[in-house]
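A.B. asks: Before anything else, here is the set of structures, which you'll find just below.
Bear in mind that the values in this text are calculations on the coordinates, not laboratory data. Quick caveat: nothing in here was measured; it's all calculated off a predicted structure. Cβ atoms are built from the backbone, for glycine too; each structure is taken alone.
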Structure P
């Protein structure tokens, strides 16, 4: 193995075994892998927990139970990787679960932020947080470069797609179909939720599209009659009645 999990779990341990004090270095190496895995799991899990807690308040009120159930699901799915053919299952997940689905999700995110929410609003939000707005370079990258590059990578990957294989073993068609189902289970949520929102939102089709593509803050300001023009305030000295 020259790359991927085989390099980490086969080649490196074999090389460490030839070093003086190999037991110590092996312990350090696998502790490093364990901490890296935990760190990655924390980041991904926190994104799931936070998103669902914000969308469904009941989950936020029962956070401990939800977290326990989520990590129990992780554990059950991970058991398949500990079987005799677990490495093949791991390769299937590695190929499909974190490949096209992430790229397509990021592409939709780039389009939503740059073209629907708007780069100007996004830059204004960043300015509120850090005190200055991003330059023209970042705006061009967000609006044009990033979506085009992501689209190119996705199309190039689909054109050059080959059925999954590991060493001399070629995965059967049903395994590749299962992999695409795993990838599609996350990708389908973007158009599915968009269709649901389009159905439940009142009004004509054009009105629904306008409502769903208008930021919530702008909708609230329009309802309350608030303008985005900066207000001019004059401060006076209360003791002398002079303007400051």
Structure Q
């Protein structure tokens, strides 16, 4: 098999994933992986920043004993902190998830290195990276949404979280642009998970079933992250 360059691997992940993943597992460099995950982290941070300009949260009834503190509005669109956290969380998440997947793979009889898992996990994020580019365009077309949460009507922290997820989901899903954003994100996440499974199979020389088990952390995160939204969408 002919060795690919960085651009060839990036396009190959989309057009010929099996051969490309095998090439990455054998020939890629960690510098390329850092570059890809760095670009993805920057785009994700920008998307988070834009989201906070579009979605404005208003909290009422937070302190019924102090009328001056009974309402609080949080747009946080000017917060540089949001961008920094968005960037760092992607980098840290990449390392932690790669580490967990690597440990699971070793426990299942894998023989690959952590460095190669980092590389394949970075390249596997290319569908998410491309999806984020499209989502940035779509979110720029959305109108600002004001979401109101009344703390005086809730009885427990769980109830607050439940209400916030429900109100946010129903409000956002009424916007056609956000509907497309959500579908793109779902498809890109599933694509990424599939690429990681394929990569772990080659890197650790595992069967596809064992590779699937090794990547179970990603599947679990996907279910936890999307379960509540899907529930409120169809309830």
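A.B. asks: Suppose relative contact order in percent (Cα under 8 Å, 6 or more apart) works out to 14; of P, Q, which structure was it derived from?
C.D. replies: Working: P: 14; Q: 27.
Matching structure: P.
A.B. asks: Assign the value 0.70, calculated as FRET efficiency 1/(1 + (r/R0)^6) of positions 53 and 197 (r between Cβ atoms, R0 = 41 Å, to 0.05), to the correct structure from P, Q. Numbers along the way, then the final one.
C.D. replies: Working: P: 1.00; Q: 0.70.
Source structure for this number: Q.
A.B. asks: I have -20500 for helix-only ellipticity at 222 nm (-39500 (n - 2.57) for each DSSP H run of 4 or more, over all residues; to 500), calculated from one of the structures P, Q. Which structure is it? Kindly include the intermediate steps, with their values, before the conclusion.
C.D. replies: Working: P: -20500; Q: -24000.
This value belongs to structure P.
A.B. asks: Thinking only about FRET efficiency 1/(1 + (r/R0)^6) of positions 109 and 149 (r between Cβ atoms, R0 = 41 Å, to 0.05), which of P, Q has the largest value?
C.D. replies: By FRET efficiency 1/(1 + (r/R0)^6) of positions 109 and 149 (r between Cβ atoms, R0 = 41 Å, to 0.05), the leading structure of P, Q is P.
A.B. asks: A further question on this structure: Given a value of 3.0 for distance in nm of label points 7 Å out along Cα→Cβ at positions 93 and 117, calculated from one of P, Q, which structure does it belong to?
C.D. replies: Working: P: 3.0; Q: 1.8.
Here the read-out was taken from P.
A.B. asks: One of P, Q was used to compute Kirkwood radius over Cα pairs in Å, and the result was 19.6. Which label is that?
C.D. replies: Label of the source structure: Q.
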